[in-house]
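Please find the structures below.
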Structure I
Amino acid sequence: MKAVRIERFSDGLLIQADCTQQETLDIVRKELGGDFCFRLIVTDPPYGRIVSDQWDQWDGTDASFAAWMRDWTKLWCEMLAEGGSFYVWGGIGKPGFRPFFSYIQGIEEPGVFELANLITWKKRRGYGRDNNYLFTREELAWFVKGEASKPLQFNIPLLDEKRGYAGYNKKYPAKSEYYRRTNVWTDIGELMRGKLHKAQKPERVIEIPIETHTCKDDWVLDIFAGSGTTGSAARKLGRRFVLIEKNPASFEICLDRLR
């Protein structure tokens, strides 16, 4: 095993482990207990060849990249509770390299690990070419572990916007005066400036899964921590966190942010 650094907070752990995923998992088990399980794992892995930074480069095929994603998903699912939720960010890729689609199709196993939904985050700034639609989306796959294929916890997520009416059918009135969140998120803008990490996302897109699938003092795991957004969101919501980040520079960013 190579160098390992662990920073302990009153509400979580930040781990830098330049070692295999299995060795890292063993570290987490040692810290939290061998039988410990998370209700929620949410992570934003490299997409492969999207940004120019070294951590996002991949020399192999989309099939090999998808296989790499499936390997670490299956491994960390060992620490996911029955009915636990696993969220993975991804993109549609480029011609000849679309591993996220292959990953979703290859990792899903009916009754064991199922895709509960595919969420689209609609961004406000578009980019593209004159001969195509502007591109304004990013994908978030939500999987549920277990035979029942139902989430252990699901606190119905609501928007800030009020409905303005009780519902279409008087016999079945709406359960809330606010609109229910759909699998297309249009109310959250991307970070335009002041990023700590090139692929940093706004805290709100991480808060939603945390609010939906956990309760106060529950633990959340992020195995590709980046700038530490998951830890910051968990802390804000009164949850606890385990963040894993291999890159030394990103680890320091996480550490400064959590301090």
Structure II
Amino acid sequence: MEIPLFQVDAFTGKVFAGNPAAVCPLKKWLDNSLMQSIALENNLSETAFFVREERGYRIRWFTPVAEVDLCGHATLASAFVIFNYLNRSVKEVSFDSNSGVLKVAQGNDGLLSMDFPSLPPTPCTPPDALLQGLGKKPVETLYSEDYMAVFPEPDDVVELKPDMIMLSKLDLRGVIVTAKGKDVDFISRFFAPKYGVLEDPVTGSAHSTLIPYWAKHLGKSKLHAHQLSQRGGELFCEDMKKRVKISGNAVLYCKGSIYL
């Protein structure tokens, strides 16, 4: 069996930056265990698999250790592959997923824009594992799919050195840490050690929570964001109330085949 494989750096316009995702277009679904093994072998934060359907595509995402219900950068990467290598005639693609229908449009400016669900966070008392794991108390703690810790200054976020063992004990998917930005509207980092991802370079799905939070606190619907991992990533965001728009660039790093 031969399976096409693309590796795409998402939320960046240059290789060796943004978040690398593996993308595997399939003619039909593989066994879950086989897709999980491929994701582990790829050893990237996510591998996306998709199959053509009557009205678009069905997409699924796997970290090296588990399937997840929503992933932004691998969705952006999958759309990039379709637009540039599988069907150059289309300007919009629709993915059916465990998180509903996700649409990605190709703009005249070269940006790819994802239409994602809005997941506004709810304030909560920070769990002990979160406080111990971060080693610094945030000014505000909230949750949605992930815990979100808000800090007063960007340097607070940059200087964090989390205890991944403690963070892996949390009951939710991962931890978003964020602060108001200086050169951009807001900055963030994301940790998901429970899913085999210590620090994710750029996390599109986390912005489903970040966007409604910062849109409310900054009083604006269009936002410019940076994720401050070692690789770094740039996102152009818009709050549309029940949905959010997450836009960015993508670039191909390599393509080839998997032989099984």
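Values quoted throughout were computed directly from the atomic coordinates according to the rules given, and no laboratory measurement underlies them. This structure is a prediction, so every number in the text was calculated from the model and none was measured. Cβ atoms are built from the backbone, for glycine too; each structure is taken alone.
Taking Rg/Rh (Cα atoms, Kirkwood Rh), for residues 17-160 alone as the criterion, which structure among I, II has the greatest value?
Numbers: I: 1.00; II: 1.04.
By Rg/Rh (Cα atoms, Kirkwood Rh), for residues 17-160 alone, the leading structure of I, II is II.
Work out the source of -5000 here, i.e. which of I, II gives that when helix-only ellipticity at 222 nm (-39500 (n - 2.57) for each DSSP H run of 4 or more, over all residues; to 500) is computed.
Working: I: -7500; II: -5000.
Source structure for this number: II.
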- Tell me which of I, II gives 1.8 when you compute distance in nm of label points 7 Å out along Cα→Cβ at positions 57 and 73. II
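Can you say which of I, II returns 28, 24, 20 when semi-axes √(5λ) of the Cα gyration tensor in Å is computed? Provide the component values of the computation, followed by the final result.
Numbers: I: 28, 24, 20; II: 29, 21, 16.
The read-out was computed on structure I.
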